[in-house]
Each structure stands twice: as C-alpha cells, then as structure tokens.
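Undergrad: So, here come the structures, one by one.
None of the figures in this text is laboratory data; all of them are computed from the coordinates on show. Small disclaimer: the values here were computed from a predicted structure and weren't measured. Cβ atoms are built from the backbone, for glycine too; each structure is taken alone.
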Structure P
Amino acid sequence: MTNEIKNEDVISRFLKYVKFDTQSDENTGTSPSTMKQHELAKFLYNELTELGASDVYYDKEHCYVYATIPSNLEDKKAPTIGFISHMDTSDAVSGKDVNPRIVENYDGSDIVLCEKDPDSGKKIVLSPVDFPELYNHKSEDLIVTDGTTLLGADDKAGIAEIMTLCEKLLKNPDIKHGKIRVAFTPDEEIGEGTKHFDLERFGADFAYTVDGGKLGELEYECFNAAEVELVINGRSVHPGDAKNKMLNATLVAYEFQSMLPKEQNPMYTEKREGFFHLTVMKGTCEKAVVYYIIRDHDMDKFEDKKKLVKKIVEFLNDKYGEGTVELTMEDSYYNMIEKIRPHMHLIENARLAMKEAGVVSIENPIRGGTDGAMLSFKGLPCPNLCTGGYNYHGRYEYASIPEMRKVTEILENIVKLYADFEN
C-alpha cells in the first residue's frame with residue numbers, strides 16, 4: 001500500500017520541508033518564538049536564491065523570508081500579487097522527527113499509522129469511521145504521519161505550493177505575469193505571524209494566504225475575536241471556621257461560567273454561530289485566573305458578547321465586593337470581509353482560477369482567524385486559499401497529493417488572470 005516518494009516537484013518539496021521542526025511556542029516571549037524556525041527560513045532563502053528569484057531577503061532578527069518573481073509583461077502594468085504561507089507548526093502535537101509516508105491509491109479502509117505508540121502502547125489508526133472525509137479520497141495518493149507526530153501540512157503544504165509556482169514561473173518565461181511577491185512567516189500558530197511583517201518591503205497591492213485545507217476552500221470572512229482574562233480575588237479561611245468569612249475564588253469562577261449562555265459554547269456551535277470558549281482555569285480559594293476567547297462573525301453580536309462579560313463582572317463585584325473580579329478584555333482581530341468587500345476581484349479571480357482547474361470553490365466563513373485577516377486590516381487585502389491538507393494540529397493529519405497539485409495549478413491560474421487584470 002506504500003511506496004517510495006515519487007519525483008514530483010510540489011510533493012518532494014513538501015516532504016523536505018516537513019522534516020524541519022518548526023513548532024512555535026507562545027510562552028517564550030521572543031520573536032520568533034522558537035529559534036528553530038530560522039532553520040527552515042534559511043533553507044527557503046537559499047532555495048529562492050538558487051532558483052533565481054529577485055530581492056530575496058531573510059529577516060535574520062524576526063525570521064521572515066521575502067522574494068520577488070519579476071514581471072515579464074513588456075507593454076502593460078499589472079497589479080503586484082503576493083502569496084504568503086507560514087513556516088511554524090502547532091505545538092499541540094510534536095513536530096520533531098516527522099516521518100511522512102505515501103499511501104498509494106487509497107482504498108477507503110483504515111490506515112495503520114503506528115502499530116504501537118511509544119507513549120500509550122496503542123495502535124494508532126487513521127480511520128474513515130472517525131474521519132469520514134477520507135471516503136472522498138478513495139483512489140488518491142495520500143501523505144500521512146507515522147502516528148507519533150503531526151505532519152506539518154499546516155502550512156508547509158502552502159509553502160511547497162508557492163515555491164513550486166516560483167520555480168515554474170522563473171523557468172517558463174512564456175507564462176505571462178505581473179510582479180509576484182512571496183513571503184514566509186513565523187509564529188502564525190500563536191497569532192503573531194504578522195507582528196513584524198514588513199508591508200512596505202513586501203510591496204504587494206493584493207495578496208493571498210495559502211493556508212486553508214480542503215481543495216476549493218476560498219475564505220474571505222472570519223470571526224471577530226477578543227481575549228478575556230479574569231483575575232478573581234477570594235478570601236482563604238480555615239474551612240472549620242469559614243462561615244460568613246470565606247470567599248472561594250475558584251467557585252466564583254464557576255459562577256461566572258454558569259452565567260454565560262450554555263448554547264454559546266463552541267461544542268454546540270457551527271457555521272456563523274459565535275461562542276465563549278473557556279481556555280484556561282486555574283485557582284485556589286485565595287485566587288483564580290480564568291481565560292476565555294470570544295468569537296462571532298457578526299460585529300453587533302460580537303459587541304453584545306463583550307457587553308455580557310462586563311455585565312456579569314459588574315454583578316459579581318456588586319455581590320461579593322468591588323475588586324473581587326478584575327477584568328482585562330482586548331480585541332484580537334476582526335472579520336476580514338470588511339476589507340475584502342471593496343476588492344471582490346480577489347474572490348472573483350480565485351473562483352475563476354479554480355474553475356479553470358476543474359475545481360468548485362467552497363466559500364464558508366472561517367471559524368477562526370488567519371494572518372490574512374490581520375494583514376487585511378493593516379492595508380493588504382488578503383483572502384485565504386486551500387492547500388489540500390486535512391486534520392491539522394494532530395497525528396491524524398494528512399495531505400492529498402492530487403489536491404496539492406491542483407492548488408499549484410490554481411496559483412498559476414491566478415497569476416495569469418492578474419496579468420490581464422484591469423482594476
């Protein structure tokens with residue numbers, strides 16, 4: 001059922017890139033958050049230089065890589081289009097010593113990733129019973145993990161697809177295109193991928209992040225997002241003498257949670273439904289610290305959610321005494337549709353590029369955020385494209401080889417469309 005790696009450009013590239021351990025870490029406080037991300041950045045810098053790209057630049061301090069594929073249009077000026085992917089992988093599962101393998105002509109059955117997991121001792125199986133999407137990949141060649149690490153298709157599939165586009169354009173001057181800019185970023189998985197992104201250096205008029213999943217995904221609407229920190233101050237008294245004296249901070253935290261709408265928990269929501277998500281709760285009787293994220297596509301509903309948090313905090317402080325609950329709430333990012341709407345040619349051309357590749361676009365709001373959302377609000381309209389990867393952030397991650405090839409075709413089609421674009 002498996003064989004040696006085929007000599008396919010986008011695939012061979014991808015299989016090289018996933019060997020780099022590039023997990024980010026939100027706890028380090030550095031930028032990039034892990035120095036090991038530099039190893040892939042240097043590799044990509046050298047590869048772009050060897051391919052003959054122009055203006056290849058490696059930000060040695062913050063770990064960004066930029067490059068240009070110069071325009072070959074002699075008689076007209078097209079907009080500068082950018083393509084962006086991130087180098088880091090999630091820290092949810094190890095990204096060290098990734099050992100990918102190809103499953104040829106997948107037959108729809110269980111795929112044994114690992115006969116015996118070193119940690120649990122259990123067999124690790126990628127099964128269509130648990131992941132029904134697998135049935136859509138029958139007869140395809142798939143790239144899977146060995147069951148002990150994630151794969152890294154998020155977002156090394158995107159990097160491989162962009163790099164394959166770069167090589168094709170540089171080696172085939174008959175493909176007419178305007179100026180193309182590419183960038184590879186660190187720390188997207190911890191929400192800091194655009195923190196030191198140099199928009200002036202990048203210099204694109206419009207861009208696409210290549211960081212989605214299923215073939216056909218075209219994403220240009222995301223959540224509005226906020227982060228909440230509650231510091232709850234209690235009073236610790238010996239439980240044998242606690243009546244009318246003790247205030248258990250952890251129980252106040254539970255009380256706060258009980259006052260949120262139960263149906264607006266992420267485990268009960270889908271599509272355009274927003275939520276309150278408890279991410280961390282830690283505490284004692286004396287003190288508790290609680291973290292939430294708030295998400296909603298609709299700005300009015302988003303603001304209502306934040307107002308409810310403030311109202312509950314006011315109620316608890318009125319009940320238990322001022323200063324019992326200290327609230328810090330900050331917006332993280334906003335729905336990119338606001339910045340994409342004036343430039344819907346980005347969506348129209350992506351749809352057409354997919355259609356020309358025989359792919360039907362899938363346009364659903366992202367139940368999350370992307371670097372593209374933050375870049376859009378910084379002045380670079382930037383929807384998100386698919387990569388052909390699935391089950392991100394875990395050992396059951398896999399990528400479809402024919403879908404990855406289709407994505408490279410879609411990127412090439414976008415480039416060609418913008419060579420003739422008149423805004």
Structure Q
Amino acid sequence: MLSESSAAVVTATLPAVQAHGTEITGRFYQRLFAAHPELLNIFNRGNQASGAQKAALAGAVVAYAAHLTGGATVPWGPILDRIAHKHASLGITPDQYTIVGRHLLAAVGEVLGEAVTPEVAAAWDEVYWLLACELIAREARLYAGAGLAEGEPVWREWRVTGQTEEAVDVVSFTLEPVDGGDVPGFTPGQYTSVAVDLDHGRGQQIRQYSLSGRPGADHWRITVKRVRGHAGVPDGVVSTFLHEHVSIGATLRLSPPFGEVSAVTGDGPLLLVSAGIGLTPAMAALEHLAVTAPERPVVLVHADRAGAAHAFRAELPRLHAALPNLRTTLWYERVEPGDEVDPVAVSPGRVDPKMIPLSPDSHVHLCGPLPFMNTVRGGLLRRGVPVERIAYEVFGPGMLRDDRG
C-alpha cells in the first residue's frame with residue numbers, strides 16, 4: 001500500500017506525469033539502452049520504432065499510480081498476472097528492475113525538471129517499487145512452477161523436426177528438445193518465447209508464439225505468420241527470419257510455456273472466436289478436447305481475408321469427426337470458389353457478433369487483432385455474456401491493457 005504522504009504527492013503530480021508520459025518513457029528508453037545496450041536483446045525493436053512500447057509503458061505506470069491512489073476502477077490483479085507471464089517468458093530477473101527503476105525515475109526528473117522535488121521523487125520511487133515487488137513475486141512463482149531454480153535461464157534448445165506450410169505466409173514448426181528430455185505440458189492458450197540470433201550482427205530478438213498443437217504430445221508446434229510491412233512499417237524481423245532461414249534440423253531457443261489465459265476454461269459450452277493467425281490457441285484447444293472431452297459442445301468462429309489465408313483449413317473435417325458437438329462458422333472478406341469446407345458454413349464479409357451462435361452459459365476465448373476483439377467482445381457483452389466469461393489473448397504492448405469494466 002502506498003504511504004499516506006506519498007499518496008498525496010502522487011495524486012497532486014499525476015496529471016503532470018500523465019501529460020508528459022510518452023516523453024518520459026521515450027527519454028527512459030534512450031537512457032536505458034545507452035547504458036545497457038544488451039537489453040536491446042529483450043525489447044521488441046519494432047514496437048520501439050513505432051512508439052507503441054513507450055506509450056504502453058507510460059500508460060501502465062500512470063494507471064498503476066491511479067490504482068494506488070484510488071483513482072482507477074480496473075482490477076489490477078489480472079493485469080499484473082498478464083505482465084508477469086510476459087516477463088517470465090522473457091527471462092526477466094529482479095536485478096533488471098533495479099536498472100529500469102534507476103533510469104525511469106531519472107527520466108522523470110529530466111523531463112519535469114524543477115517540479116521533481118525530493119518529496120516528489122521519493123513518492124514516485126515508492127510507486128515504482130510497489131509495482132516492481134508485486135511483479136518480482138509473481139514471476140518468482142512462475143519460474144518455480146516451470147521447474148526453474150532461482151536465477152536459472154529460461155532458454156532451452158529445441159530442434160525443428162517438421163515444417164508445414166499452413167496457408168499463404170503461414171508456416172508451422174514441429175519442435176523437440178535437443179537434450180532428449182521431457183516435453184513440458186501446457187494449457188491451450190499458452191505461448192512460448194522464441195529467441196533468434198539475427199544475421200549481420202543485429203543481435204537477438206524475442207517473440208511470443210502460441211503453442212498450436214496438442215498438449216501432452218511428444219513435441220511442440222508453433223505456427224508463424226510472416227508479417228509483411230505496409231504504409232512505411234517494416235517487415236516483421238523475427239517472423240521473416242523464421243520463414244527464410246529456419247528449416248528442418250535447425251535449432252531454436254524456447255522458453256517454458258507461459259500465459260495466464262486458458263482457451264478451455266470450464267466444462268460446459270465453449271465459444272472460440274479468432275481472426276487470422278489468432279486461430280492458433282483455438283487449434284490447441286480443439287486438439288486437446290478431441291482427446292480429453294470429445295463430447296463437449298464447442299463453437300468455432302473464425303475470420304480471415306480469404307480461404308487461401310486461412311491456416312489449418314484442411315484440419316477442420318478431421319476435427320469435426322473427432323468432436324461431434326463442434327460447430328464451425330467462417331467469415332471470409334473474400335469468398336472464392338473452392339472455399340467451402342464440409343461441414344462448415346462460410347459467410348462473406350466480417351464477423352457480425354449478433355450472428356455468432358451462443359449458449360447462455362458459454363465460456364468465450366478471443367484471439368486476434370485488438371480492433372476485432374474489441375468489436376466481438378462488445379457485441380457479446382451486449383448479448384448478455386458476463387464479462388468474467390470472456391477471456392482474450394493479446395501480444396505486444398496491448399497486453400498491458402485490461403478492459404474488463
């Protein structure tokens with residue numbers, strides 16, 4: 001809990017910090033990477049270049065301060081869990097919080113200048129360390145749950161043993177541990193971090209990919225969509241590297257499975273709604289249920305640009321045979337001859353939340369672009385689905401948000 005004296009100072013200075021938030025975090029990243037260039041290996045350089053990361057960090061710090069001072073209504077437990085899982089998948093360590101805190105608070109002083117008195121600096125230092133200590137504790141529990149000793153690296157070498165073209169610009173990699181040890185189990189909806197060493201001395205970069213295969217198998221599967229740049233935004237560095245340079249026999253460094261969102265919550269009706277490559281956790285859920293609960297009622301709703309862009313289309317007949325109570329509805333922006341998949345209905349256009357088949361007691365899992373999930377979530381809430389029955393997964397800076405209110 002924030003001390004009474006610090007709460008008063010934070011409340012008084014919160015508007016100024018909020019107004020200059022992205023300037024502060026922009027200066028923070030400049031300081032951080034100048035002093036510790038090795039940390040560039042952890043942060044997503046695309047989000048750095050676009051400004052998305054500094055905006056997300058500014059929003060998170062300000063929102064947490066508002067939470068501590070009673071000015072926010074969003075529950076913070078789920079947000080902290082989300083951040084902790086992401087940090088654990090990157091191997092974040094407690095000593096890195098000290099580094100971040102030093103440069104973040106220095107950036108506040110540089111941007112706000114004389115307004116940052118010793119009392120103001122102390123109050124915001126308290127805010128930061130309350131947040132840091134909560135995250136450090138959660139991350140320690142996650143590392144222990146993954147079987148990692150304190151300080152043990154999260155990375156393990158995996159060999160690519162299979163490669164499948166799933167759709168245009170979408171490829172799946174089958175992976176097995178190089179050391180021949182056990183393949184960790186996971187919950188459908190969880191992800192692994194993949195660390196790659198880029199060409200020409202560009203260093204390491206890390207991205208998270210949902211585990212798209214069946215939990216309990218003797219291998220893992222990840223499915224990667226190649227991110228092609230447009231409107232001045234560059235191609236995805238890691239996805240391009242995986243598509244162009246990784247093939248059967250290559251090795252990759254992967255983290256244990258992390259992610260607080262389950263795609264198979266409950267044991268009653270389940271609604272899986274996805275768009276594009278957001279289908280991957282739904283595929284893990286269907287593969288899992290085909291073995292563990294084949295009679296469970298499941299509705300799969302998937303949106304894509306066209307049939308050629310839809311990964312795992314060829315798997316749908318097999319999954320329908322294994323799951324007799326599976327109902328699938330597809331929406332393609334362009335429906336072309338040959339897009340029909342027996343016994344699946346294909347509709348033209350974009351998903352209409354009012355048309356989604358829905359049981360009143362369904363648990364819902366969403367995965368896809370944020371605008372898509374916001375639209376579907378809003379439509380399902382208006383149809384009476386309780387907010388606590390709608391789970392969703394996002395990656396990147398958007399995962400710092402928790403719009404549950």
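Undergrad: Kindly point out which one of P, Q the value 3.6 was derived from, the read-out being distance in nm of label points 7 Å out along Cα→Cβ at positions 78 and 142.
TA: P
Undergrad: Assign the value 49, 22, 15, calculated as semi-axes √(5λ) of the Cα gyration tensor in Å, for residues 134-269 alone, to the correct structure from P, Q. Mind dumping the intermediate values first?
TA: Values: P: 49, 22, 15; Q: 25, 19, 17.
This value belongs to structure P.
Undergrad: Right, another one. Say we calculate relative contact order in percent (Cα under 8 Å, 6 or more apart) for every structure; which of P, Q gives the highest result?
TA: Details: P: 22; Q: 16.
Checked P, Q; max of relative contact order in percent (Cα under 8 Å, 6 or more apart) sits with P.
Undergrad: If we compute distance in nm of label points 7 Å out along Cα→Cβ at positions 214 and 374 for structures P, Q, which one ends up with the highest value?
TA: Numbers: P: 2.7; Q: 3.9.
Greatest value across P, Q: structure Q.
Undergrad: Taking Kirkwood radius over Cα pairs in Å from the coordinates of each of P, Q, which one would give 22.6? The partial results should precede the final answer.
TA: On the way: P: 23.2; Q: 22.6.
It traces back to Q.
Undergrad: Could you tell me which structure in P, Q was used to calculate helix-only ellipticity at 222 nm (-39500 (n - 2.57) for each DSSP H run of 4 or more, over all residues; to 500) as -12500? Walk me through the numbers on the way to the answer.
TA: Details: P: -9000; Q: -12500.
Structure Q accounts for this read-out.
Undergrad: State the single structure among P, Q that was used to calculate mean count of other Cβ atoms within 10 Å over residues 254-261, giving 14.8.
TA: Numbers: P: 14.8; Q: 22.4.
Checking each candidate, the match is P.
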